[in-house]
Structure 1
Amino acid sequence: MTSILHRDDSAYDAERSGFQLLAAHEPDLIVPAAGPDDVRQAVTRAAAADLPVAVQATGHGLPVAATGGLLITTGRMNAVRVDPATATARVEAGATWERVIEEAARHGLAPLSGSSPAVGAVSYTLGGGIGLLARRYGYAADQVRALDVVTADGEPRHVTPDSDLFWALVGGRGNFGVVTAMEIGLVPVSMLYGGALWYDTDHLEDVLRTWAEWTGSLPDEMTSSIAIIPFPDVPQAPPPFRGRRVAHVRVAYTGGPEEGEELLRPLRAAGPRLVDTVGELPFTASDTIHSDPKDPAGYFATHTLLGARPELDALLDARDVVVEVRHLGGALAKPQGHPNSVGNRDAAYYAGVLSPRLAPGTDTGALRPAHDRVMRALEPWATGGCVLNFLYGDNATPDEVRKAYEPEDYERLRRLKAEWDPRNLFRLNHNIPPA
């Protein structure tokens, strides 16, 4: 096995740190895994010592930060192999979407990646994965064909869709073992009609209403979202947005550019734009649609799922936070590929609130009132469900995790947890306790 890091090792802090800077794992031991055998030995050691196990690739979706236990980091396991004949890719545990996008693009293919190419592909996919092509092709999880996993007994297994364990892993994320690689399907997309429309403060109300109405009649080929973002008045902020609260509309259309131009007419008529980047772009440049931050940062987020098109005027009062609404439906509501445990497919919209640029250790209690105001305003349309990949930190409670699944599926997951991990070795995660 690769070297094990202890708290007093010089490399300990760097190894445990991830993208989320608000908190970090503080394990007793860290295993920087270089391959599946390192993972197997780490799980076996943890089980023998009754140490709970946490797993981290990039740390974007950090749930509960581990205090004690054993942390397996997978960033060194980052190989990607594409088979153009079958339009599939084998992706190791620590690979980011950037690597998958680059390899797939060589063959005119694309993965169902998210807004940021820096996110770990495996953890994102096992949590569902609502990406840039979601309304056209569904969840990233729907493209999983097979998994290599080390279960709580230390055994490496190749898991296929005919197994209950496959169903549980694809949607249950890290509760049933450490996935060391996955095989996924790719889609025939090399170019998009996409980009972003940025509007100034004076037109927020018109843009919110126009976008909400516009989503009511879109084809599945169009995936979009809108965010209200307050930019600080600091030199580091982009000059067109500095000191302003702006509306950011993001679109990704898999049809032709002529049809895309026609579809966007109502949005472009909603008001003058500070910036308009929408046009043809290669999928390798899809990160420019959302322009997510590239550097590690501290952030606190809450979210809800909505069952119908909401009235978004209430979001205008959310002045000190980022508010985002994503249009769901389409293929997300129609199970694709092999059955899995991803829940809440009937949701029509996702709504999230983000407090960015937080210092490590910030007390999130002081941030909750602003988040709660937005959630209350959206209550008339809320389904009560949530998305596993958007449950961060203190919000990844057992009750919230339960809301990510259909009730009968959650009970099935608990029974499978009791079968595959009865001691709840894998509990430093979005935890599903054994029945």
Structure 2
Amino acid sequence: MNSDSVVLDKIRNDELLNRILHILKEEKTWLVGGYIRDLFLDKTSFDRDIVCLKNPSKLARKIADELKATFIELDKENEIFRVVLEDKLTYFDISRALDDDIEHDAKRRDFTLNSIFYSFSDDKFYDPFCGISDLQKGILVCADINNLKDDPLRMLRVFRFVALYDFSVDKQVYNFVKNNCGLINTCAKERINQELIKLFGGKYCARALLDADECGILNEIFPFVEEIKKIPPNTHHHLDLFHHCIETMRKIRLDNALLRVAAFCHDIGKPQTHTIEPNGRHRFIGHDDVGSKLIKPILKELKFSKKQIDYVSLMIKNHIYPSALMSAKDVQDKAKVRFVRKLHPYVEDIIELARADRLSARGPQVSEQMVRENLENLEELLDFYYKIKPTLVSAPKLLDGREIMEILNIKPSAVLGDIIDALKEAQLEGKVKTKQEAIEYVISYFQNNM
């Protein structure tokens, strides 16, 4: 955590701010919000919020002209404007202080740690609600608890900040969320989506979801939560299903928010497929396939993109595949190639999910040797992928479907698809490298398998 003096020096030495300092000092203006917060946390931020007392549109246009940047009208009614620099990453948001009153503006911001103002004219902080102190303590406090009611999305933002910074939550804030969690359903799903992506991208995401669950807001967003809580620990799982899903997500090492979403949701098909055999064994046959279908409408409702939904669904559908493949005796390279071809370019992700799943299921019938062998097998599969990955990228198409049909005198059919897939596998295995070898291969394959 940086000190006040360090943060002041960083603001004074900010190259972009210095380029427009003469403009900012023409009127009463303040730097505020996440940029200051992140400076205290010693984190990089690319957006700077500027508040003024009058005519923010004029101020924004002046800044845009000075920086040769793009002026954008975000919200004309509330007088919020954006200046985007050429890199498309760095931008300024310029707005008018609420009711033309800086203290009122500070009081209505979501949390006190975002209510720290820096005055360009006075060159000092304005911190009426002790935001610097709360930031140093790592606690989320509201200057006015009604801020959460005015914009219920801020209730979810509580847990986004927990996920990103491991903050604790003020008791008043916690109790408000617990007693009003249903208000989150009044928020636009697009805004909820943005908060979720940031939350799942946080290092402390697992803790944030547990806190959100205690407040009741998690089930408001993910209705399957109550269902997976009903699946108890069993001989292969030392945790109930809800906590197993949280633990699986916690074990993900890749910095990939969507993979963490998939880890959290990977077993949502289990409640529908749960059976108990006479010997007491719990079975969940086909839960991977069921779960991959269940997740699609859930994520669609939360405004995830089709590409994101397809990715999460693919992860859920195949989360058992790597371990099942490698547990077979004398697994052949051909089977590994089939796995790689099916899941490239997401092979690393699915193996990471399988690894996390394995580490999160430690029931009484799961020995340390089983876990060790499983992890070694997954590492072997990953090494195999790295070995043939260059081939995946550079393998040329030696024969297209039309050429194969002419060579074999066949028509478009499922048989043609099988031959094309077999030829691809042969290329990946290094058995076929030239067009002539490809012709000989498809003829032989057709004669021996069709």
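Comparison across structures 1, 2 (criterion: volume of the Cα convex hull per residue in Å³) gives the highest value for 2. Comparing Cα Rg over 2.2 N^0.38 Å, for residues 91-250 alone across structures 1, 2, the highest figure comes from 1.
Of structures 1, 2, which gives 1.9 when distance in nm of label points 7 Å out along Cα→Cβ at positions 131 and 227 is computed from the coordinates? Derived from the structure labelled 1. Tell me which structure, out of 1, 2, gives 14.1 once mean count of other Cβ atoms within 10 Å over residues 67-74 is calculated. For mean count of other Cβ atoms within 10 Å over residues 67-74, the value 14.1 is produced by structure 2.
Which of 1, 2 yields -6000 for helix-only ellipticity at 222 nm (-39500 (n - 2.57) for each DSSP H run of 4 or more, over all residues; to 500), as computed? This figure was derived from 1. Comparing distance in nm of label points 7 Å out along Cα→Cβ at positions 99 and 339 across structures 1, 2, the highest value is found for 2. Which structure, out of 1, 2, was P(r) over Cα pairs in 10 Å bins from 0, in percent, for residues 187-322 alone derived from, given a value of 12, 45, 35, 8, 1? Source structure for this number: 2.
If distance in nm of label points 7 Å out along Cα→Cβ at positions 107 and 155 comes out at 2.4 when worked out from the coordinates, which of 1, 2 was used? Only structure 2 yields this read-out. When mean count of other Cβ atoms within 10 Å over residues 275-282 is computed across structures 1, 2, the figure 15.6 traces back to 1. Given 9 as the derived value for relative contact order in percent (Cα under 8 Å, 6 or more apart), which of the supplied structures 1, 2 does it correspond to? Going through each structure in turn, the value belongs to 2.
Read the figures in this text as sums done on the coordinates, not as results from a lab. Everything numeric in this text was worked out from a predicted model, so none of it was measured. Cβ atoms are built from the backbone, for glycine too; each structure is taken alone.
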